[in-house]
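Some structures to go through are shown next.
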Structure P
């Protein structure tokens, strides 16, 4: 979530997974977590789940 919060724009699962040591191996897990965050409202997506950004607290 920290990487998503610090990003200057939306990130997709591949870009976010690349920031971890495991890289592309964990991309499916990152995509699943991003989808869960979007369902709970913690992350937002305007392109039907291709890229995400963190919801900013008020």
Structure Q
């Protein structure tokens, strides 16, 4: 599961737990790493901006 641009937060964890229940395993990816946790839309935009300039060869 890839969470919204705010990254892994309590809401994303609860959603993954709800989807998984007791019969499934959910892999919740953390695209920012533990040190980056955007608190608002501006912070999320700044955190994701390096990914927006990547190109595939």
Structure R
């Protein structure tokens, strides 16, 4: 994964490719400004859970 992203960063799925095996996702700051788009494999993402706690960090 790109160095500006860390495990736990939350993203929004914007495109699903290849029978749900590859995903284009967008990462945004709390200000709603985008800070990156990546194409990730199924094993590099997971759905959010009601028990997740979002983290905050400064870029």
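Of the structures labelled P, Q, R, which one yields 41 when relative contact order in percent (Cα under 8 Å, 6 or more apart) is computed from its coordinates? Corresponding structure: Q. By the measure mean projected area of the Cα convex hull in nm², tell me the structure among P, Q, R with the highest figure. For this comparison of mean projected area of the Cα convex hull in nm², the top structure is Q.
Values in this text are rule-based calculations from the coordinates and carry no lab data. Since the model is a prediction, treat every value here as computed from it, not as a measurement.
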